[in-house]
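Next up, some structures in structure tokens.
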Structure P
Amino acid sequence: MSQQSFYDFEAESIQGKRIPMSAYKGKTVLVVNTASQCGLTPQYEGLEKLYQKYESQGLVILGFPCNQFGKQEKGSATEIETFCQVNYGVSFSMFSKVEVNGSQAHPLFVYLKASLGGVFGSTIKWNFTKFVIDKNGRPIQRFAPITTPEAIEKYLQEIL
């Protein structure tokens, strides 16, 4: 059986286009499940700062809105996209709303959780869980929701 890779997956952009993760080959990727009405929502600002600072060094950030935690992402794709741009100037890639746990979990998150089980095993506990995928498509690190983008900057500097 061949080993699955991050590059084997695809997801729908917030504009409704299918995006293969192979489009990010050779990049360091930060995958984050996000929400607009969460106490951690201000992390969008820190994520955007990381993206602006390190995009030229190969950092890609992929935001996946999720309504599974406290129903904190109720909006439509257009509402989510507008909220992120107006309030936080988000310019990194945003995707359509997904589930990250349970039987309807997006296959990408099933893979990431299996590759990098966290403190809570193979579930995601809350919004803004962060997964780092290296330039070769290997998931290499997982950060808890409360770990701020600023707190992971040093780690990213070392692997970029």
Structure Q
Amino acid sequence: MENTGILKEWFDRVDSEKSGSITAPQLQNALAVGNLNFPHSIVQQMIRMYDFDRNGTMSFEEFVALNKFLLKLQQAFSDLERGRGYLVPDDVYEALVKIGFTLDSPAFYTVCESFDQKKNGRFRLDDFISLCIFVQSAGNMFNSFDTAKQGRVTLDLNQFVYCTANCRI
């Protein structure tokens, strides 16, 4: 779905109210048509990540940005799933590095445990995308507080609450 014209047609079909933007339930249903089944909380996080004007919905331009991110994740998944239809944790780690995320072992395994829905060490595409959405959101939030770009932040309680509320899944 890299073609902007095709994306626009698809977006217009999803935007059933012709408002110029789509809501989380509309995006969730549209993704499900493409066999990407996400809980409402993940879809809301997708919108928060790309809702540049902070109006709670997704415009076409914001949708294009989300689509670009999802295509990158799908490509990383396809490169490593080896015909199995899933990734194992070592593959997930390799894919995250390819995408540009680096986590230490404790953080990585904690995230994997949280997003391994069936607790079997196998990450389907939607599990992997959910995990990446979380890591990207957490990274964005961290970077907003790491203004000196030192890789460290100090938060007061209010800032911490703000971060956890905005990165929840």
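Every number here is computed from the coordinates shown, using simple stated rules; none is lab data. Here the structure is a predicted model, which is why all the values come from computation and not from measurement. Cβ atoms are built from the backbone, for glycine too; each structure is taken alone.
A value of 23, 17, 8 for semi-axes √(5λ) of the Cα gyration tensor in Å, for residues 49-112 alone, calculated from one of P, Q, originates in structure P. When relative contact order in percent (Cα under 8 Å, 6 or more apart) is worked out for each of P, Q, structure P gives the greatest result.
Match the computed value 2.2 of distance in nm of label points 7 Å out along Cα→Cβ at positions 65 and 89 to one of the structures P, Q, and report its label.
Among P, Q, the structure yielding 2.2 for distance in nm of label points 7 Å out along Cα→Cβ at positions 65 and 89 is P.
Given -20000 as the derived value for helix-only ellipticity at 222 nm (-39500 (n - 2.57) for each DSSP H run of 4 or more, over all residues; to 500), which of the supplied structures P, Q does it correspond to? Checking each candidate, the match is Q. Out of P, Q, which structure matches 2.0 when distance in nm of label points 7 Å out along Cα→Cβ at positions 9 and 129 is calculated? Comparing all candidates, it corresponds to Q. Computing volume of the Cα convex hull per residue in Å³ across structures P, Q gives 110 for structure P. Each of P, Q could give distance in nm of label points 7 Å out along Cα→Cβ at positions 73 and 97, but the derived value 0.9 comes from P.
Each of P, Q could give mean count of other Cβ atoms within 10 Å over residues 33-40, but the derived value 13.1 comes from Q.
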